[in-house]
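Please find the structures below.
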Structure P
């Protein structure tokens, strides 16, 4: 079984990779991809925090008592975060399409220069 610190390392790595893309890249689509990678890292971190070794999913079934299941709250939060992340990404992509149609580029610095 994989030790839990591997999940923390993976989550923090994804968050840092996404943060790098958002802060350094100039292309709007690359920034949105970085934002999506960051969201995935945060979701993995939330699920990792809620994981307890040796326990099962919080589903009512024979032989699974309340002390044998993991906490369902982090799972519910991550499901909600996924839905919100998809909606945010779709809206940001529609804004990117509108900016490309208006300015002919997705370079953030070029759009700022053309706007001013």
Structure Q
């Protein structure tokens, strides 16, 4: 199962592998509170700024972030997430306050789509 959480939320036994997927390390978070940090899957700063300042709707943001995820480095990292998800529970972490309108929801969907395609 792939979960999404804020990195500030307390860890739970159901989290499995905890992977931070932000470009920048969040303030006040200890390095030991996550298992992996994949900067390459964080939202690019210009895209994030446009979204946060209202220049993009969530739908436009999601479309642009999906385009970004097609990059070579991002595809390698998504493959790692798919492999980890196949092995057990996976929790994608972000510092966004509104999880339902953040990049981790889109990323989770992309990973789940790839899991479905690679399922036997």
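If we compute relative contact order in percent (Cα under 8 Å, 6 or more apart) for structures P, Q, which one ends up with the highest value? Comparing P, Q by relative contact order in percent (Cα under 8 Å, 6 or more apart), the maximum is at Q. From which structure (P, Q) was distance in nm of label points 7 Å out along Cα→Cβ at positions 6 and 94 calculated, if the value obtained is 4.1? Computed on structure P. Computing helix-only ellipticity at 222 nm (-39500 (n - 2.57) for each DSSP H run of 4 or more, over all residues; to 500) across structures P, Q gives -13500 for structure Q. For FRET efficiency 1/(1 + (r/R0)^6) of positions 14 and 70 (r between Cβ atoms, R0 = 35 Å, to 0.05), the calculated result is 0.70, so let me know which of P, Q that is. Corresponding structure: Q.
Since every read-out is calculated from the coordinates, none of them should be taken as a lab result. Predicted model, so just to flag it, every value in this text is computed and none were measured. Cβ atoms are built from the backbone, for glycine too; each structure is taken alone.
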